[in-house]
Structure P
Amino acid sequence: MSELEAQFRTAVGKRAKSVEWRSVQAMPVPYVVHQARAADILVVGARSEAIVDPCAAADPSALLIKAGGPIIVVPPAVEWFDFRSVLVAWKDVREARRAILDALPILATAKTLRL
């Protein structure tokens, strides 16, 4: 775990004002859902289709259902998100209105917003 923490801090340390590492040997989905209660938004990596062990990585679809808050799922090839330009795809339903409400902190920082 200490090696993974060092890799995490190296990867994120220069890109964030503050970083917090939390770890435990437990099932990933319940642990992440519990920890996400203290977060405004949950950013998770997309799970590789090669991973079939539920202990190896949290399934983003399970997190989406159980977390009850906004989630950004990062594709494997993405190294950095640039939220200066944001596209909003809209459908006038309750879920879309909630998603926009949850995304307001990101939308507020965007230089360009397209609906």
Structure Q
Amino acid sequence: MNDKTIPDISVGQMWAKYWKEFNYSSIYGERVPCQHNYPPRYPQAKSNPQEASAYPNDALGEFRRWFRYDYLVTKFPEYILKKAPMLKGGKDEALKIGTMYSPKKPKVIK
């Protein structure tokens, strides 16, 4: 999208909430606090370092499932609509991007 629409914090906050809700630490192990640094070329680098969490590798499959079927479908559309003023195509572009991951409706054959 662009350097002002990076959903990393949104993804991180939603995943952390989901992680706690389903007590995944009891299944996969504890998260580890760490620092994240944006690359110097990103405007967000001015706020480095960021507090983050590293998750156990065994949870990667669950994260990918959650990201694809939960976050992208239910949380990302709201996120990208809030960023519409920062997109070149504004709200129209945000709506198009936000629905890219909606479940496809089956074609009805007549």
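No value in this document is a laboratory result; all are computed from the given coordinates. Only a predicted model underlies this, so the values are computations on that prediction, with no experimental measurement involved. Cβ atoms are built from the backbone, for glycine too; each structure is taken alone.
When mean count of other Cβ atoms within 10 Å over residues 18-25 is calculated for each of structures P, Q, structure Q gives the greatest result. Given a value of 1.0 for distance in nm of label points 7 Å out along Cα→Cβ at positions 26 and 66, point me to the structure among P, Q it was derived from. It must be structure P, since only it matches.
Tell me which of P, Q gives 2.0 when you compute distance in nm of label points 7 Å out along Cα→Cβ at positions 10 and 90. Only structure Q yields this read-out. Looking across P, Q, the calculation of volume of the Cα convex hull per residue in Å³, for residues 34-73 alone that yields 67 traces back to P. Of the structures labelled P, Q, which one yields 15.6, 46 when Rg and Dmax of the Cα atoms in Å is computed from its coordinates? So the calculation was done on P.
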